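Each in structure tokens, the structures are laid out below.
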Structure P
Amino acid sequence: MKARLWQVSVTTSIEAEEAVAALFENLFDAPPSVFLDTETPTAIVSAYCPKLPLYEADLRVRLRTALARVRSFGLNIGSGRIGIRRVAPENWSESWKKHFKPLEISGALLVKPSWSGRRPRRDQAVVVLDPGLSFGTGQHPTTRFCLEQLAV
């Protein structure tokens, strides 16, 4: 059985996401993962490690201090909620897919990943788009604007 990992995360604003990601990279000596929720708009910056770099209480203090420093530079850090938890092992190569849902653009266009079983409505065009480095998810404002223009 695979060992459990520690997930250390901070919920922040999209405005402060890069600064929080930089402090995570410095603290954990590896780039963090970032989940952007454009609807709320928030970002969850997370690091996964087999062992915490500090005792949990000391890690929370260090993160709070670092977040206060980010705030002192004038960035809105949002809630700044810190989460530290053990996570069960899972198939990481597949589990990320659950975060990418079909995206409807003005009722005329459906953008969906290849693993989605969602069917288009009558007269709705479909773009099958798997999230990746070259094109993303279709949710970036510029990409969304282009898709909306195509759907007109």
Structure Q
Amino acid sequence: MGRDKSNLIAAACLAAFGIYVIFSAARLAYISEVGPGPGFFPLWIGIGLVVFAVGLILTNLLSAQRAAIKTSASWTASGKALAGWFGLAFTIVLFGWLGFALSFVLLTIFFIAVLDRRPLLLAVGVGVAMAITFYVIFVIALNVSLPAGPWGF
């Protein structure tokens, strides 16, 4: 039976993105006079992406046991992944109109209720809790502005 190449392709894409982040971060200052510069965190995030991609590649290549993969199950998983990426892209478009909080709640509801087929009330609760957590961490604690919608949040 043929080997599933989707993890290898995903890892290669992740590694390519990580390398891009590393090269982009290398153009920024690593250290500033008050601490880490604007290139510090992107550089380490890029390194982390490459490390995880290499780990995924090694895990895939060194794995001796392969479960039989049904074509229909593979297409179902691929369809869910693609729907998740489209949902994320659509959410980014919604940031300008609805703001971060409401867009993020809608994305969370889509992931949990639609893609994972869990109860809607659970999805709404998790979405609202995560949006509040992001707001507290970024806006209140770190003083980082998030895109605000017409309601001010």
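Assuming -9000 is helix-only ellipticity at 222 nm (-39500 (n - 2.57) for each DSSP H run of 4 or more, over all residues; to 500) as calculated from a single structure, say which of P, Q it is. For helix-only ellipticity at 222 nm (-39500 (n - 2.57) for each DSSP H run of 4 or more, over all residues; to 500), the value -9000 is produced by structure P.
From P, Q, which structure was percent of Cα pairs over 17 Å apart, for residues 56-111 alone = 58 calculated on? Mind dumping the intermediate values first?
On the way: P: 65; Q: 58.
Here the read-out was taken from Q.
When Rg and Dmax of the Cα atoms in Å is calculated, the result is 19.3, 58; to which of the structures P, Q does this value belong?
Of the structures listed, the value fits Q.
A value of 0.85 for FRET efficiency 1/(1 + (r/R0)^6) of positions 8 and 96 (r between Cβ atoms, R0 = 25 Å, to 0.05), calculated from one of P, Q, originates in structure P.
3.3 is what came out when distance in nm of label points 7 Å out along Cα→Cβ at positions 16 and 32 was calculated for one structure; which of P, Q is it?
On the way: P: 1.0; Q: 3.3.
Matching structure: Q.
Each of the structures P, Q was assessed by distance in nm of label points 7 Å out along Cα→Cβ at positions 104 and 128; the largest value belongs to P. The value 3.2 for distance in nm of label points 7 Å out along Cα→Cβ at positions 40 and 120 was derived from one model only; which of P, Q is it? It traces back to P.
Once volume of the Cα convex hull per residue in Å³, for residues 24-79 alone is calculated for all of P, Q, which comes out largest? Display every interim value, and only then the final one.
On the way: P: 95; Q: 118.
Between P, Q, the highest calculated value is found for Q.
Rank structures P, Q by relative contact order in percent (Cα under 8 Å, 6 or more apart) and report only the one at the top, that is, the highest. Across P, Q, relative contact order in percent (Cα under 8 Å, 6 or more apart) peaks for P.
Bear in mind these aren't lab numbers, they're just calculated from the coordinates by the rules spelled out. Treat the numbers as computed from the prediction; the structure is a model and nothing was measured. Cβ atoms are built from the backbone, for glycine too; each structure is taken alone.
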